[in-house]
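Read through the structures below before going on.
Each value in this text was obtained by applying a stated rule to the coordinates, not by laboratory testing. None of these values were measured; they are calculated from a predicted model. Cβ atoms are built from the backbone, for glycine too; each structure is taken alone.
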Structure I
């Protein structure tokens, strides 16, 4: 498989997974959270599929596409761990975790380290969608059409 094909599969799984997750939490109160804004594609998709929900964003630097800049009050600039500590107890209905260094070993270790902080901001029955494996969550099978392990889905159990 080419790198382009792999990227398309990953982005399709991400989009389809976010669509599925948004439907799963449709009746749950609370904001959504994009952990890792990057160029803003995921944030843009989240605000389109959940127009009734506030979408908070965490990233070190605001360097996204101009059409994807979140409102100032929704952009939490800084290190993700500090921002998540500040959001503890926020009752987030849907979170997307997308932090990474581009090195699988380092990314998996960082996701494990960040897992308790992510869990600390989530509402009971909320869903976390992640490209990295998280620790201490109830993992759900992927939605239909998304290959096992391509993207991960977690439900917050009280």
Structure II
């Protein structure tokens, strides 16, 4: 659903470049709906992850750090679907870079079935304990579904029809 919604909004996808998992499904849906999809895959994962062979472009980079930097350079926003350590690492790095004013791109959690509730509660606890400033807490937003994530990004980018 997210991939088709991204394509319908006239947007593209930049992601880790694998053909498997939720992001592989997002890439397939976006491609099927006519969107540009760019994958960035580090050489170290070329054997562990199956590189998507039908992308608009697949960039191979030497390291995970270069992968994240390249994705950040290419992306206009960051969306996290439910995921594990890698998803959390990539999203929190994007939020940290926003906090440091390295970028001003939206960082959104798609909170499907309350998946991210524990993280959201933790971040609110960190604010209450004085470890995260309230203005920085606002850098990571949770949205209830992928349609709302795409709407937020389209509004941020000021795309026609999303005033």
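When distance in nm of label points 7 Å out along Cα→Cβ at positions 22 and 94 is calculated for each of the structures I, II, which structure yields the highest value? It would help to have the intermediate numbers written out before the result.
Working: I: 0.5; II: 1.2.
Top value of distance in nm of label points 7 Å out along Cα→Cβ at positions 22 and 94, among I, II, belongs to structure II.
Quick check for you: by mean count of other Cβ atoms within 10 Å over residues 102-109, which of I, II is greatest? Spell out each step's value before the answer.
Working: I: 11.1; II: 18.1.
Largest one: structure II.
Assuming 0.25 is FRET efficiency 1/(1 + (r/R0)^6) of positions 62 and 110 (r between Cβ atoms, R0 = 25 Å, to 0.05) as calculated from a single structure, say which of I, II it is.
Working: I: 0.75; II: 0.25.
This figure was derived from II.
If relative contact order in percent (Cα under 8 Å, 6 or more apart) computes to 18, which of I, II did it come from? Write out the running numbers ahead of the final one.
Details: I: 23; II: 18.
Considering all the candidates, the number was obtained from II.
FRET efficiency 1/(1 + (r/R0)^6) of positions 70 and 134 (r between Cβ atoms, R0 = 25 Å, to 0.05) computed as 0.60: which structure among I, II? Could you put the intermediate results ahead of the total?
Working: I: 0.60; II: 0.20.
It traces back to I.
Can you rank I, II by mean count of other Cβ atoms within 10 Å over residues 30-37 and just name the one with the largest value? Walk me through the numbers on the way to the answer.
Working: I: 23.1; II: 17.5.
Structure I gives the largest value of mean count of other Cβ atoms within 10 Å over residues 30-37 among I, II.
Given -13500 as the derived value for helix-only ellipticity at 222 nm (-39500 (n - 2.57) for each DSSP H run of 4 or more, over all residues; to 500), which of the supplied structures I, II does it correspond to?
Numbers: I: -11000; II: -13500.
Going through each structure in turn, the value belongs to II.
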